[in-house]
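Each reported figure results from applying straightforward, stated rules to the coordinates on display, with no laboratory input. Predicted model only: the values in this text are computed from it and were never measured. Cβ atoms are built from the backbone, for glycine too; each structure is taken alone.
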Structure I
Amino acid sequence: MFEFHADKEVYFRMQYENARDYVIPFIEEKFPLKPEFNVLEIGCAEGGVLKAFLDRGLKGAGVELSAPRAEMARKFLASEIQSGRAAILDRDIYDASFQASFKNHFDLIVLKDVIEHIHDQEKLLMQMKNYLKPGGKIFFGFPPWQMPFGGHQQVCRNKLLSTFPYYHLLPGFLYKGILKSFGEIDLTIKDLMEVKETGISIERFEKILKRQRYITERKVFYFINPIYKYKFGWKAREQSKLIASIPFVRNFFTTCVYYLVSI
C-alpha cells in the first residue's frame, strides 16, 4: 500500500499529480498564477510539487537539505535546470547569504507536508516574510498531528504498524516501545519520534499565523486527503463544515489542511 515511499519515480509522479490537480487549483481560487511568477518550494524532496508549477510556466527554486533527495530532484528536473527555469538549492534558508540572494524575490512560497517536520515553526514563518514580494502568498498543506496517521507511521516497514491509526498519540515511551517490539529500525524510530515532537495542530498553526500577523486568504480542510488516492485508492473529500468548525475535535478527523496566507 505504501511502497511508493521506496520508489522515488512513483513518489515524484504522485506529488506532481497531487500538486497539479489539487494544490494549484486551490491557490488559483484566490491567486491566479502568472508565467512571470517566481516560486520557492521549501522542503522540495524529489521535486514533484515544484515540477507542477514549472509546467505552468513559472520559474522556481526548491530548497532541500537532504543531499540524496536534492540530487534526485536535480535528476528529475534536469531539463528545467538546464534551461535556467529551475534551481535546486541545498542551502539553509536562515543563512544570511540566502536572505541576501532572495530577499523580496518570490511571488509564491510552497510548503507541502513540511511544516509538521520543523522544530521552530514560528521562526520559520517569521523568516519567510523576507523572501516574499509585496502581494506574495504562502501555501501550506499539512496533516494535523492528531489525525489517524499524523505521526507519519505509514513509513513503517511492518504492515500492521503502517496501517494502524492513532497509536502515535500514545505517550512517547509506549509509542517507541511498540515501534521497537515490531522490529522497526532505529533510523525509522528516530524519525517518527522527531515527528512526535514537531507535529502541529490546526489551532497551534492558526495561533502562529495570528502572532506573525499573517492574513488567511483561503483554507480547506479535508476529511479524506487528496493524496489518499495513491495510498488507499480513496477519492478526496472535504471535511464537513460542522466538524471543521469545532476546535480541537476537528484535528482527529481532518487528514489534511490547505492554507493560503499573505502578509
Structure II
Amino acid sequence: MIALHGSRGAKWLPAAAGFLFVALASGAHADPVKKVNGEAMDSAVLDAYIENRANKPMHQVTPQEREAFTEELTDIYLLSTQDAAKDLEEDPKVAAQIELQKRGVLAQAAAEQFLAENQPTDEEIQAEYDEQVKLAPREQFKARHILVETQAQAEEIIQQLDAGAEFEELAKQQSTGPSAANGGDVGWFSPNQMVKPFADAVAELEDGAYTKAPVQTEFGWHVIKREGARQTEPPALASVRDLLTQSVQQKKFQAYLEQLRQDAEID
C-alpha cells in the first residue's frame, strides 16, 4: 500500500450526540409520529435517532428495532418535556452543550456537502498517485535483531558474535523484543516502517553482516543483522484508488477550510 503522507480523516468532527439537531440543522419538518406532553415527535427526528443508534442503513432496520428505538426516543421526550427540564435549558452548562452539539452537526453537514460537491477527478487521482509513488520507499530489507536494555549488554553480544556465536540463538536467549522466539526475525519491511536509527543501520549493512556497534532507539539497544534486500514495485493505481480518493478529498477540504479561515471575520 502507498503510505498516505500527512493524511487526516475526512470526517474531522466527531459525530454529535445531539441527534435532535440533525433534523433541525437540515430544516427537516415531517409528519408527527406522536405527541409527548404536547411536544410533537416528528418522523425526521425519529429517523435521525434510529440512524444514530442502529449504525446501519434505514432499510436494514427491522420493524421490531424501529419500535424499540421509538420507545427509547419517547422516554427521551418524556424526560426533556418535564418542567424541570425546561428550567435546565437556562443552565449555562446545559445551554453550552446544546449549542456545541448544534454547531457540530451543522459543521459536519457542511463538510459532507462540500466533499459531495467536490469529488476528485481522474486527473487529480493520477497526480496524487504519482506523488505518493515518489514518496514511497522503493527498497525493502529483511533483518534480525537482538534487543537489550543497556549498551554494555549489546556490546557483550557483539563480542560473542565476533567469537562465532549464532545470531539466532543469541536472540532467543537474550533478546527482550517480541521477535526473540523467532530468533530475532522481523521479516521484510520498508525503511519507513521502522524507527529511523534502526532503518538507517540496516541500510548501511551488507547482506549477512551485523552491526559492529550497538544501535540505540527509544526501545533500547539493538544488535542488528541484515539478511536481504529487494526492490519493490508500487501497487497498481486501481488497487489503491479508494485511498487516493480519500487523500485528494482531505487535501481539498483542508484547502477549503484554510480559505474559510482567511476570509472569516473573527473578532
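Observations, loosely collected:
- When FRET efficiency 1/(1 + (r/R0)^6) of positions 118 and 246 (r between Cβ atoms, R0 = 25 Å, to 0.05) is calculated for each of structures I, II, structure II comes out greatest.
- When mean count of other Cβ atoms within 10 Å over residues 150-157 is computed for each of I, II, the largest belongs to: I
- Read-out helix-only ellipticity at 222 nm (-39500 (n - 2.57) for each DSSP H run of 4 or more, over all residues; to 500), computed value -16000, structure in I, II: II
- Ranking I, II by distance in nm of label points 7 Å out along Cα→Cβ at positions 198 and 222, the structure that comes out highest: I
- Answer label among I, II for the case where Cα Rg over 2.2 N^0.38 Å, calculated from the coordinates, equals 1.57: II
- Highest-scoring label, criterion being FRET efficiency 1/(1 + (r/R0)^6) of positions 190 and 214 (r between Cβ atoms, R0 = 30 Å, to 0.05), among I, II: II
- Label whose coordinates, when relative contact order in percent (Cα under 8 Å, 6 or more apart) is calculated, return 23 (choices I, II): II
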